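Alright, structures below, take your time with them.
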Structure P
Amino acid sequence: MRTLAALFVALLIFGSGLLAFAARVDRSTPAPDPPSSDGVVALTGASGQRIDAAVQLLEAGKARRLLISGVDRHVTRRELEIVTGVDEPVYDCCVDLGFKAANTFGNAEETASWARRNHIATLILVTADYHMPRARLELRAALPEARITPYPIATNELRAGDWWRTGAGAQRMTVEYCKYLAVLARETLLGVGHERPAPRGA
């Protein structure tokens, strides 16, 4: 009975946390107008909505440089220029591509390296709304000296307002919450900004 009671309490705590996490994601969009910053980074995903939003911020003068992190190694710079629709002079001078990142941890490391090379102290982070809590936590750990402004994008990958209505939505939100908890636990133990071992997986 004690084991069952403990399991019930654990499930109750987990479920409450999941609901709070999902509500936080749902409330995050639409994103407010971000302040002008030194740079903007878009973390690639299943759709191009993140890149489109970051490009719009760059063209609106919200940042002087754009990093697209996690670009597929088989995509050429010219191909991505066509996809983004950025004017060639702006693309050539102000858009950087990151090909090394294979997961969110890698995105954070790639972004931190780029930001330091380009003397970027203020940064707009663009990613999917459900991915933002974990991405922001990873980036704060990799780049603690920068001011990071989140710019979450509501995507077709997961409708945050009714994630529980479909099995795919419930699974994605639950997995993302578990990954967020794992990063939070790691950073709590290691201390944000300290050297961290690279975890495997996305």
Structure Q
Amino acid sequence: MSEKIKCKIVNWDEIHRMCKNVAAKMEKSEYKPDMIVALARSGFVPGRILSDILGVTDLVGLKVEHWLDTTAHHKEKATLPYKIPLKVKGKKVLVVDDLVDTGKSMALSVDYIKSFNPEQLKVAVLQYITASQFIPDYYAVKIKSWTWFIYPWNLTEDLCNLMMKQIKADPNICKSLGKASQKIKEKYGITVESKLLREIRATLKRRGMIK
């Protein structure tokens, strides 16, 4: 039987509202970054939106790995697979991600960026889970109860993973999208339309994960 995971699907309107909220807090604090470092992969889109709102055109990416491909499961340690030198010396830097959860990815990334001697460094995320060991400087929403957020940029990935969990529990569930939708609602607390589930099923077939 697949485990229950508390999930929430976040839409584009919510994303844009949160980005504007973060930008407003930054402007109120009068922190004006010279560059943005977006953590890959989850910080790419928020980083680009904040780059647009704040008018910061110097935007770079730093890849950090912590979460596994199975959704809501992570490795014991966060790692930086590509330790590329960052030209941040003497600059005011803003590090961006979608959220801080355990905080391990952000803590590792911040320590690495600081090793290149920025003048100042602050962290912005859309959502901050209070159990995190890392407290961001700016966030739009504080989350007290742990939740797995499904953002537009990981919607297909997460729904494929959640669908596969149900298929492993019941190999015939793909034959009934209604039943699949019901199980996903029961296990993860999210409502997924049949049209989207049909697309996810087609994606799994195309990738050779199901017949």
Structure R
Amino acid sequence: MNPYSNINFVPLDLPYAYCDPVDIKKYMDYKGKRVEYDWTKQIDHPWNHVVVRLPSLSPEQGEKPGSGWRPDFKKRFPEVVRVVEMMPYDTIQYVYLLEQVIGVEPHIDYASKNPLEQYEPATYRISLLMEDLDAFYFCSNAECSTHNIPVFPKETNSWVFSNKHFKHGSVMPKLGKRKVLLAVGGMLNDIQHFDLLEKSVAKYSQYKMVV
């Protein structure tokens, strides 16, 4: 039995993945392209994205199998790479950077959703840039008639949430502010995953959201 199945969001007991805000903006401006996937069509393709880890590249020694990092990203953001490699995955297929260009309607993730619902919460993220803390939200019911805005501790910018319970979305950040999220897709190691959940819930219980 999964004792964490009612958790919708919790920060992770992982080191802060430092990412220079000016540098990640430049990277997205230069590399980012509008998403055009079948799974984003129903919400009007709301993100610019960069795929920074993909199966056509090979991992280096000591990295998780399944794919490799784009060399330009790895060189510019080594702390982000280090933290992703600490996440409890047996294999990592893709790592995406996502920056919204319009409001993101409430939705359930497809690309990075873990296929095993008994692992929930099991969708891993890092907030690389979050200039408007009130933009991102989780629906608090199936109709999304009300929603909750997560609060993030200063010690970490990594978090996990559930794609089983309710949708999530994001309004456009105010006053030209920007938001860049990193999304990980792969196969979790169940023992390591639940061990990290246990530590994270114990450390950040005041921040967790439950259904």
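No lab work stands behind these numbers, since they all come straight from the coordinates. Treat the numbers as computed from the prediction; the structure is a model and nothing was measured.
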Worksheet item: If helix-only ellipticity at 222 nm (-39500 (n - 2.57) for each DSSP H run of 4 or more, over all residues; to 500) comes out at -12000 when worked out from the coordinates, which of P, Q, R was used?
Response: Q
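32, 19, 15 is what came out when semi-axes √(5λ) of the Cα gyration tensor in Å was calculated for one structure; which of P, Q, R is it?
Corresponding structure: P.
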Discussion item. Suppose Cα extents along the principal axes in Å, for residues 76-155 alone works out to 33, 31, 22; of P, Q, R, which structure was it derived from?
Written reply: P
